[in-house]
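What follows is calculated from the coordinates using simple rules that are stated; it is not laboratory data. Everything quoted here is computed from the prediction, not taken from an experiment. Cβ atoms are built from the backbone, for glycine too; each structure is taken alone.
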Structure P
Amino acid sequence: MLEDLPEKLNDREKKILDIIQNQPARVSHTWYPVITPDATYVVSAQPIRIDGILISLSASMQIQVAKLWDCSLLTAKLVDIIHKYADVVIEPCPRMISSTKSAMILHSQSVDKQLLKYDTKNKLVSTCGKDWIEVEKKTINGNATNYGWCINTTQSLWKGIKTFPSTINGIRLIQPIGNQHNPSHNDYSQNSRFISRVIIKEEIYKASDIISNSEFKKYFY
């Protein structure tokens, strides 16, 4: 299982990028159209898997994948939309923070233990992990921004863990918008999912072309 992925983080990320570029047969990823009253968002049905395992990447490496695939990172609003419209919803699987290969694999196995109950083929799934996200205003310190682990609850505690409001009523989350990590930070929970296209009033746009355009702000933030 992922025997050729190095233990050293930098080397592991480089190998993952190489696999995504040059060994697509090992990569599991499909696009899913989320139809809302305002727009249709074409997003990752699930985060990227390699050899069936959910892989974690730093924000800087996810940006490289986004450029390779001509897509964009999600925004907080998009993370919440994915959760609201998901066909399959599971609980977050937090564990002691770690960037090791084994922690990444164990987290993936914990997610899959829940997913065994469902038919996930061609389905939108939430919540497999946290997301590195695009923000409307860049942070002064230059750190990356993460967000996620959505839960269908109105309670301020979930299994003893504090929850925070999301952008949608009835959804709270463990990880509010935070920018405590530099772009090279990687831990087991930072999965990789993206937005490719947006359909607005029957016009198709590349998300990467309009996500920072003030004219389209309401669709993303």
Structure Q
Amino acid sequence: MDKVLVITGGSRGIGLAAIELFSSSGYRIINLSRSNTNLELAEQVCVDFTDPNWIESSLNSITKLVGKPDQLVLIHNAAVLLKDDVRDAKNLAAALQVNLVAPQQLNELIIPLMPSGSSILYIGSTLSHKAVASTLTYSTSKHGVLGLMRASCQDLAGSGIHTACICPGFTDTQMLREHIGQDPGILKALGESNAFARLVQPDEIAACLKFCAENPAINGASIDVNLGQIEH
């Protein structure tokens, strides 16, 4: 059985953990990202999602690599995380291109290649459901990702393709560490914001993604993966 995973942003963090897990389960991996994974596990297509016309230069490469699989899993993982707020969000349009527009552009390319039994999985966030200060662009785009998943579920009814939005809590990734300035005190505080008093690990998100890929009963679901976030 030819099983294919197409994933965006697989060079590190959650994306890299997903590549490793799906590869170990017999999936062919196609990674779309600006930086090369340097992994034998994945075929690499270098794509710059900040360019609204990225698809023009990548169409043939992606479709050729995908081929005609028996099952295709598409994971929308690539994202940018900015510090901004409602008084100054000059990079909103550019970030929405990466976090929200590019996933839909990729949907339009990949869905015609998907047989029944395939899935589209979106990486949302705790901020798909709420917002915190200084994350206007990220919160707005992740709310949009959840809406895109729900629209996908409705539009693909009867196709045999299922979808879900996985919403991680604070996860120990390079993106998070860079966002907080590598401050160990902030990392500790973020870890203590859930019932297990630690950060979620990328391989835990990857395991959830694999479960969702293989279980169409979750179609249309938004799944929080946050170790039981404590609300104040």
Structure R
Amino acid sequence: MTGLVRKATLLTLCGVLVAGAAMAGVPSSATSSKPACINLVGTNGTVTDPAGQFTVIVRDVANNAVANSNVKIDFSGCVDINIGTQASQLFAGLTVNCTNKTIAAVSNATGVATFRIVGSAKNPTGGVLPKSLSGCASISADNQPLGTMTIGAFNEDGSIDSPPGAGTGVAGNDLSAWKGDFFTTGNPYFGRSDFDCNGAVGGNDLSVWLTVFFAAGAPSGRGASAQCP
């Protein structure tokens, strides 16, 4: 009997080791990290606004960094959000799939994938429907789900930079559209206008928007050159 117990214990330990080895290098939502909310930005015609930069850190179940992981954000559930086409994404390393409404980046040696995404909201007047709530975008690493994110956009009215140099990025119309969300009767939640990620559209979101609008060099002064349909 003792021999059988030892064999059973050994087989169990072997199974645990095999399972652990199989999970090594596989992204885990429990140990990876991502922001709860992100904000889409514009450009100055050369560089994407750093106000929109965020990182995703990919780790496996043992908390080891996963290098060369394909980190993908799926915007298909964000009904009031536009993402810029591949040509509009001036930040290096981003891959746009307009058909599936995804943007991807590859993690570096320490498991970090860095994004700055050019895009806008579909909110020409403020308070308009349809609207996205919190967590409208899903994120995955090597097709392993990492959770969801809320999407804000400083360019509220969906304007694009056409013709190039027209300067139709973050501008006065976007402030008017934001105010429309803020003053909507009953104060319903609009994720596109919650720039500080506190779960409500309020005065601090206006402060964040004004910081982007008045930034030296107008880093979000231009919108996307074209947007995914």
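Laid out as a table, the results:
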| quantity | calculated |
| --- | --- |
| Comparison of P, Q, R by distance in nm of label points 7 Å out along Cα→Cβ at positions 126 and 158 - largest value held by | Q |
| Structure from which 27, 19, 18 was derived, semi-axes √(5λ) of the Cα gyration tensor in Å, options P, Q, R | Q |
